[in-house]
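Given below, in the form of structure tokens, are the structures.
Values quoted throughout were computed directly from the atomic coordinates according to the rules given, and no laboratory measurement underlies them. No experiment lies behind these values; they were computed from the predicted model shown.
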Structure P
Amino acid sequence: MEWLSRTELLLGKEGIEKLQKAHVLVAGVGGVGSYAAEMIVRAGIGEITLIDAMW
């Protein structure tokens, strides 16, 4: 059973479609932000924008 099948059991088809259409912004991709970005991508979010500003 692949990840999409397992996630669909939990969220349903409508939930999967919402994830795939979603756009998430992660501001700051240091220690916590990079981990959060990875988990967001693994969750199936359709589009992600990463912003990180060094001094």
Structure Q
Amino acid sequence: MSVEEQLAIFLYTCVTGLPSRHVAERFQCSPDTVTKYFKAMLFFFSSDPFYS
């Protein structure tokens, strides 16, 4: 999955507040995939290199 798609999943989830099951249906992937990439983006944006 591309970085753009990962970011889209992250932003869509943050804005809508929908559960991963609904986001997965929207992006045509599994809820586990949504959770995996949401966490990856969350860790990226909360890491030190992002803020320095």
Structure R
Amino acid sequence: MGQLLALHIVVSICVFTGYAIVAVICWCLDRKHDAMAAQIEQAALVAIAYREVRRV
């Protein structure tokens, strides 16, 4: 019975650790995606501003 409880605790720790690792990876990828989207948006705004300046 004691071995079963120990196994249950070890499995629970492994599952929690795996979940935490996946959450950190997803968080990092989300931040990278947000930074890339902001950079694209900024480049588009610069292109629009440049086009407007050339019109004048």
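Here is how the numbers come out for the structure above:
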quantity	calculated
Which entry (P, Q, R) yields the derived value -0.47 for log10 I(q)/I(0) by the Debye sum over Cα atoms at q = 0.17 Å⁻¹	Q
Value -19500, calculated as helix-only ellipticity at 222 nm (-39500 (n - 2.57) for each DSSP H run of 4 or more, over all residues; to 500), assigned to which of P, Q, R	P
